[in-house]
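Any read-out appearing in this document is the output of simple, stated calculations on the displayed coordinates, not a laboratory observation. Fair warning: this is a prediction, and the values are worked out from it, not measured in the lab. Cβ atoms are built from the backbone, for glycine too; each structure is taken alone.
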Structure 1
Amino acid sequence: MQTSDLNAAPVPYWRLSGFYFFYFALLGALVPFWSLYLQHLNFDAAQIGIVMAALAGSRIVAPNLWGWLADKTGRRLTIIRAGSLLAALCFTAMLWQQDFSWVLFVVLLFSFFWNAVLSQFEVLTLHYLDKKAQDYSKIRLWGSVGFIVAVVLLGWLFGRFSIALLPWCMLIILLAIWLSSLLIQSPPRSISQAQVLALNGKLLPILVKPAVICFFVACLLLQLSHGSYYTFYSVYLEGYGYSRQLIGFLWALGVVAEVAIFLLMPRLLPRHGAKKLFAWALLLTAGRWLMIAYFPGSLTMLLLAQLLHAFSFGVAHAVAVEWVRRYFPAGLQGQGQALYSAVSFGIGGALGAVISGYTWPLGPAYSFGICALAAVVGFLVVLFGVNEDAADVA
């Protein structure tokens, strides 16, 4: 089927948005509260870091395996549905016992399937949008809304009752992700299976381009820099006497800023260019970690730091997805998005979690300082190594 046929296919805006809503609602349960739950189970800092690293580490293998399979078979939606269901079924094991070894095993098992889902859904969404790819942010922002709703509601729930309810809440959301995947149909295919096979051997030449290497290195460093934030931010604030409701509000504020920037990205990207936006995102991210590290007692500074989430995630992710779309032709989109997920959220996220787990006992300022340094190095990589127009290197 030709691209012109795909343009005629209506975009199921609310069904795509609904999937993002529930997928990121799970992150709204996981990211702010998981470390608090592990602390509730009496895990020490190193154990918390290892469990968080396992969540990120499964993204190194899982997205690439499922991305290769989706591109080869063309059954992308089947993989999304199966991954969602198997993630929910595996997570039920978390309800049986909660010692360190068991929790680590269950996290690795469920996240292997859960991490198969998002990168392939990104490809499906971009296939629907086709030449209107700049509208991606308008759909993706509903994931941010889902995160906000989960953070606010669960912050209230855990403040009123107990953080021990977290696994049950996550299981309910996992089932909602699977159910929402059943409401979506596959878009008309923009590339034939013969064309997919003809692209065999074309992936490596793309990956060895210097600009592509620098792009992935910068993405890795950006996510590595989030290590202390994603692993210990809630624990950090609770240690300074902030309530769980206020901690939930601060997480939600960051994602509200993310939503705002997603709405602006269709105008910002053409006006300022991908390279400039990505470079500013990394530089402001470094400043954000230093604000959190040195002004934990100032609510005003914490509020300003959370507003910078618009850049450290919102701008960076929207630019990265667009760059991957330009770098990789249609038949390699699944593997391209999977590689982005594996390198940034997988390797970068795992390294960040492990490093933060072992540096946190040395002091939050030291740990966040390493994070800021990683973001600065990423800024320099983008400044000197990434092309303004990624389409030139594909």
Structure 2
Amino acid sequence: MNTTPAVLLGDLTLARPLGVAGIPVIVATSNPKDVTLRSRFVSDHILVRGFSKEQQADTVGALTTLGRRLGRRVPLVYGADTHIDMLYRHRAALEERYLFILNDEAVGAAMFDKEQFATFCDEHGVLAPATVTPQPGDNLAETLARLRAPLIIKPRRKTAWKELQKALFDGVGKARIFDTREELLAHPGFQAFAHELLVQEHLGSDACEVYSFHGFADAQGRVLGSFCGRKIRTYPVIAGESSCIEIIEHAEIDALGHDLAARLGLKGPFKFDLIRDERTGRFYTLEVNCRFTLWNYMGAAHGVNLPALACQHLLTGESPAEVRPVPGRTARWANIYGERQAFRELHAAGRLGWGEWLGQIAVPGTLYEVFAWNDPMPAVAWWTQQVAQRFSR
């Protein structure tokens, strides 16, 4: 069995897929209380300063020291947008010690910046929602007049937008929907942060009409493994973070995902977010995340372990036939905190009952963000921390 470790910038949803594949995991984290460190799949860890722009140089130094100690280039697995930002900024230094595949600079920039992404999609024949990006000095009313309501606003960049989130998204979520242009124009947060936002036509679909295509491609763009997914719920319910998701078999999404990956020339890990326009039935591309994601935990349970597949390819250079999900296997993943909040909102509105909800998240085979029967100590650590915080108040 291969015992070459992988260095992980990420959490349990990536440590567990690597661990079940027999790959030793070394976690690099800025949090000494990170419950990921309690996982039985984590063999070692280092503490780093962090991943913001100001912290990256110190973190790269720590990773370089670790790489030198390991004595050979090992796979680097990353699961956040701040990690991608660091990899592109310090690509040369990290490639001396680690194995990873990034997109070409122009592609990577377009996938990371939502303003560039809209233009990039248009140039490559990818169907995406109509978008405007207000600029300083623009007449905002005239800019918004180019779009049909309802409108959805999002940060242009995938990092460093916490102040914007507080001002416009009530401190949670990553987007917000406005029924009319007038409602958006009247919001003081929009006036203050307009030049940091993009505004799109909202296609009117809810979370259950948001699909995804996940894959890993080699340096030539050949997809080595893939699967399709569907969001069941998010928190906040509108434009929030995933709280309940599932892997699905969907021939149309599968074909579209492969076509999009080829059109955009993607390499390495990626995830397409796709939404069905309820008016036309057509699928639009919302965004592409070129990193490993929490979905990979569930993908591994369905026979497509993208982090492990990536490590194998990076170490051997082999590009075998594409790995697909095991037919008929079904499981969901749930974030219990997010699910509890989403259920409260939906139940109060009469849209979700106790029986239906429990039937979706409490059935055998469901995966959870922290708890796992084969890896219980992170959940014990999490609950211990919660109790300690409660008593400290």
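Here distance in nm of label points 7 Å out along Cα→Cβ at positions 106 and 282 was calculated and came to 2.5; which of the structures 1, 2 was it taken from?
Answer for the origin of the read-out: 2.
If log10 I(q)/I(0) by the Debye sum over Cα atoms at q = 0.06, 0.07, 0.08, 0.11 Å⁻¹ is computed to be -0.21, -0.29, -0.38, -0.74, which of 1, 2 is the source?
1
Say we calculate FRET efficiency 1/(1 + (r/R0)^6) of positions 266 and 346 (r between Cβ atoms, R0 = 30 Å, to 0.05) for every structure; which of 1, 2 gives the highest result? Don't skip to the answer; put the middle values down first.
Details: 1: 0.60; 2: 0.30.
Biggest value here belongs to 1.
Hey, semi-axes √(5λ) of the Cα gyration tensor in Å, for residues 74-257 alone derived from one of 1, 2 reads 30, 21, 17; which structure?
Details: 1: 34, 21, 18; 2: 30, 21, 17.
Source structure: 2.
Work out the source of 4.9 here, i.e. which of 1, 2 gives that when distance in nm of label points 7 Å out along Cα→Cβ at positions 82 and 290 is computed.
Comparing all candidates, it corresponds to 1.
A value of 30 was derived for relative contact order in percent (Cα under 8 Å, 6 or more apart); which structure in 1, 2 was it taken from?
1
Here distance in nm of label points 7 Å out along Cα→Cβ at positions 10 and 370 has been calculated and equals 2.1, so which of 1, 2 was it run on?
2
If helix-only ellipticity at 222 nm (-39500 (n - 2.57) for each DSSP H run of 4 or more, over all residues; to 500) is computed to be -25000, which of 1, 2 is the source?
The read-out was computed on structure 1.
Of the structures 1, 2, report the one carrying the highest value of FRET efficiency 1/(1 + (r/R0)^6) of positions 138 and 378 (r between Cβ atoms, R0 = 41 Å, to 0.05). Mind dumping the intermediate values first?
Numbers: 1: 0.90; 2: 0.30.
The structure with the largest value is 1.
Which one of 1, 2 has distance in nm of label points 7 Å out along Cα→Cβ at positions 42 and 322, as calculated from the coordinates, equal to 3.5? List each step's numbers first, then the result.
Details: 1: 5.1; 2: 3.5.
Derived from 2, not from the others.
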